[in-house]
Structure 1
Amino acid sequence: MKLQGLYLLTPDYYGEGFFKKLQLALDAGIDLLQYRDKNNPYSVKLEVSRRIRRITLDYDVPLIVDDDPILAGECYADGVHVGKDDPSIAEVRDILGDVIIGYSTYGDVHRALQGQKDGASYVAFGSFFPTTSKDGAELCDIRVLEEAKKILNIPIFAIGGINEHNVGRIMQYGISGVAVISSIFSSADPFSACRKLRSEIEKFIVSGFKC
């Protein structure tokens, strides 16, 4: 399974139109999907994640669950993404075994290197641009991606305020892909937004810059 390309994360709301937008994004073509919910009770998370899992299976798109290996197991996800205050990579492995494990590194290449040593499947750096999806997110120096490429041999994703207009500034460093939320889910036309982003990403992957 290649971990590269367009990585879509869900917002914290599931109101009118959420699943329609998700379906349009899948129709347009995403490579990975993360179920990310920081606010709702576990019962809601379980119901929503299982519904999302059924949809992603139809598209053969891997589903990653943010923070929670127990929820990931109960919705039959393909993996878990963890950050500073979440279970460790070792704890996730103990619970779920051989699954995809993503690791948030913020802007810290040393944390990324430790994550690689601990068995992370991929790492994520960010935020790189102002974002409305995460309160208080610190901005990273984009040049950290160049340093990361020199010392890591697992896939690298970037996150935070990325859209069709700035994604080239990120992908030029030869990383594996980008993770987005609002550029798709806040768009009036998620299908077109997804296609445009994917087209920009593929310019770099096809031209030999992929991880």
Structure 2
Amino acid sequence: EKRAGKLRDELENPSDPINPLYLCARLNKFIGAKSIVVGDGGDFVATAAYTLDVQGIGSWMDPGPLGTLGVGPGYAMAAKLAKPNHDVVLVSGDGSFGLNGFEFEAMARQGIKVTCIIGNDGAWTQIRRGQVAMYGEERAVATSLVKTRYDIIAQGMGCHGEHVTKAADIDAAFKRAFDSPLPAVVNVEIGGSDFRSSAISV
């Protein structure tokens, strides 16, 4: 009951830095029966998988257990072409977006509308958490990233880009991104959460 109360608090109450659970709760306001959500990433996407209110068969796509990171943009393009009247939302970690995010140039060039939400915590967090727990912060290896401005990169490729650092700005940024006729990238800087502290990385 205590854990449930804490989870409810993180889902419902804004905080800065932005809690990934709260971010997913806000995204739920923009997902409906005609939405297809593609998950591509580790820690942030695992959180999204628990909290996003996807509706119906075929409304959630991801690489599956032990799947390959970076497939999200390709999945999202295919989903939009197969279901052009659906909203396609790509939910990505910052690490996974760095692998194939340049596919947004192809989306812009070909007029494929996908809206991407990046949970950017500047790390390969799913791996980093285990490293820090086992070896300590000073011995965590190759799991830190900078909080890359993927929104600016998206704009350079002809897409709509948004950068969000405060919880109060999430909804307006989402609305602009979803309303834009262009492929859109909303780069949200997130903080930590212990929601997945007991998760095991394999």
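The table that follows gives values for the structure above.
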item: Entry that produces 3.0 once distance in nm of label points 7 Å out along Cα→Cβ at positions 45 and 117 is calculated, selected from 1, 2; result: 1
item: For distance in nm of label points 7 Å out along Cα→Cβ at positions 69 and 173 computed as 2.1, the structure of 1, 2 it came from; result: 2
item: Identity of the structure behind 0.95 (criterion: Rg/Rh (Cα atoms, Kirkwood Rh), calculated), options 1, 2; result: 2
item: Structure with the greatest value (metric mean count of other Cβ atoms within 10 Å over residues 61-68, set 1, 2); result: 1
item: Origin of the derived value 0.70 (FRET efficiency 1/(1 + (r/R0)^6) of positions 53 and 157 (r between Cβ atoms, R0 = 35 Å, to 0.05); candidates 1, 2); result: 2
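None of the figures in this text is laboratory data; all of them are computed from the coordinates on show. All figures in this text were calculated on a predicted structure; none of them were measured in a lab. Cβ atoms are built from the backbone, for glycine too; each structure is taken alone.
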